[in-house]
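Values in this text are rule-based calculations from the coordinates and carry no lab data. Not measured: the values here are computed from a predicted model. Cβ atoms are built from the backbone, for glycine too; each structure is taken alone.
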Structure I
Amino acid sequence: MYKMLLFSLFSIASANFAFAEKNTAEVTLNKDDVSVAVKVAGKLFTKYVYNDEKRAKPILYPVIGPNDIPMTRRYPIEGAGKGEAKDHPHHASLWYTHGEVNGISFWHIGKDTGEIIHEKFLKLKGNVIATRNKWVDSKGKVVCRDERELAFHGEGDDRAIDVTIKILADSGDVTFGDTKEGSMGIRSNPVLRLKGSVAKGKALNSAGDTDKALWGKRAAWVSYWAPQEKKVVGFSIFDHPTNPRHPTWWHARDYGLVAANPFGIHNFERKPKGTGDMKVKNGESVTFRYRFLFHANDAKTAGIAKRYEDWAK
């Protein structure tokens, strides 16, 4: 147990160091009653929205990338921007949740769906926001909890968020069910989409798949980019090698949804329903780690394969 704990702590420290060793940008956090504003080098990077009843879960919005370009869509937090469809109101910028937890959907918003409710801050210092949250059903019964840590980094114009999600089965056994509707997700700026009226996006994963072929495939990382305002910007999502079922499957749609999902094997590989179920026994936990990197240039020019390799160490 002691060796496993040391390995876990070393993995987190190494993941942060991979970006921070070149990081000269100061990160500041400013909390109010709804959100925590994250500034890098004095400029807004994102806000961690932890107390918004409309969202049904904590989210990050807005997310500002290189050249001050928004990396996620405006809807449903604000009115739809140019080229945005008013669809999937549960696709709120950047988030973590799942569509079948003990049979309850925390992915959707509606009748009989669950909510993820902020309970407390565990840390709010330097470049780190850490919180504890309870997952409750439509009647308010606690299904499980999570402890999440978000570490923010800046290097030049590039920005990164290291996300650690620890699911705690503190209220009985918890089963993350076999569904494509999950889990660590982002809904991109419509220009980064692969299809749509303003879409100019391209995509690549670590296995060499491109564009629409990324859906349902396993990969250590995925990357999306597009020309915006005469420059190319993009985002990449990394799946840490210590994650259960690494490399993960990707619920990556051509309309702008991109989500790492280690549970939806039934949908992704057409295997029997339940193949992807993951049970966490009462009193135990499971941890997932991801990186969101918002960068200039396409995957090759930005050196995403090498940057993933450095982070994964």
Structure II
Amino acid sequence: MSKDHIKQLIERHLPEAGLVQTALEGVQIFRVTQGVPCVPAVYEPTVVAIVSGVKEAILDGQRHAYDESQYMLCPMTMPVEAGTPQASPENPLIGVVISLDPRVMRELALEMENVAGLIRKPDGAAPQGLSLAGWDTSFTQALLRLLELMDNPADAAVLGAGRLRELYYAVLKGEAGAAAKRAFGVGNEIARTIDYLSPRLKEQVTIDDMASQVSMSRAVFHRRFKEATRMSPIQFVKSMRLNNAAMKIARGMNVSEAAWEVGYTSSSQFSREFKRMYGQSPRQWSQEAQASMGMM
């Protein structure tokens, strides 16, 4: 019944298709009523919970499809392809996107790591870029309590931060908790590297620069990074640049400006790498993609 109540809350606040920022900071609800193919996107640290329909995300060729039986955790900024190919007016995609505050997640992860027996100590494995987890009782109840605040902005202002913290805690305790802990707790070097890299796409950041940020050797850093993201550091940087450029172009920015914004100084190199990744030239993408960007 709790999940049904969550769906009713979202439908009441969003009866038509759209993406809406709620009175709760970092919490958005969405309804998609037409199929959108998977297109380039950049996920920030996020939890996405679906109460109707199916959503898809592709990371380095691996497809993740999830519905109301699972929620998706993205604990690090990641270049992906995302879409809603199965959405329709008869079977809309309905759900909620919750941004994760890295500071609060780190505080919780570290607190939990200091409590004997609550969460195992770091096992040395790298965090996963995307994880799916079943809705357990703690997550479902925490999400319901959070979304009930949409009915009263005053309650949202006073209680919102506490209810978000409760939801974060439920994620850390749930099936995706190990991945979340690796990204936000002890041993979160790869997540910290991505935090360092993301605002510096226009700069020529080398593998040595990234490795030095977390005091790793080049070889160890390269291995750990690929375990976490399924991509080498160089592939990751390229995907981040091209995905960001594709999103900018689809939103109307001209090709040359988009290339420059993500660090390309050679338009011919940008066009070659863009076509190699997406199978279309930037100009073809500009013509075809704007109508299909929609909800990520």
Here helix-only ellipticity at 222 nm (-39500 (n - 2.57) for each DSSP H run of 4 or more, over all residues; to 500) was calculated and came to -3000; which of the structures I, II was it taken from? I
Top of I, II by percent of Cα pairs over 11 Å apart, for residues 144-183 alone, largest first: I
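Quick check: 23.1 is what I get for mean count of other Cβ atoms within 10 Å over residues 56-63, calculated from one of I, II. Which structure matches?
Checking each candidate, the match is I.
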Comparing distance in nm of label points 7 Å out along Cα→Cβ at positions 176 and 288 across I, II, which structure shows the greatest value? II
As an exercise: semi-axes √(5λ) of the Cα gyration tensor in Å, calculated from one structure in I, II, equals 31, 27, 15. Which structure is it? II
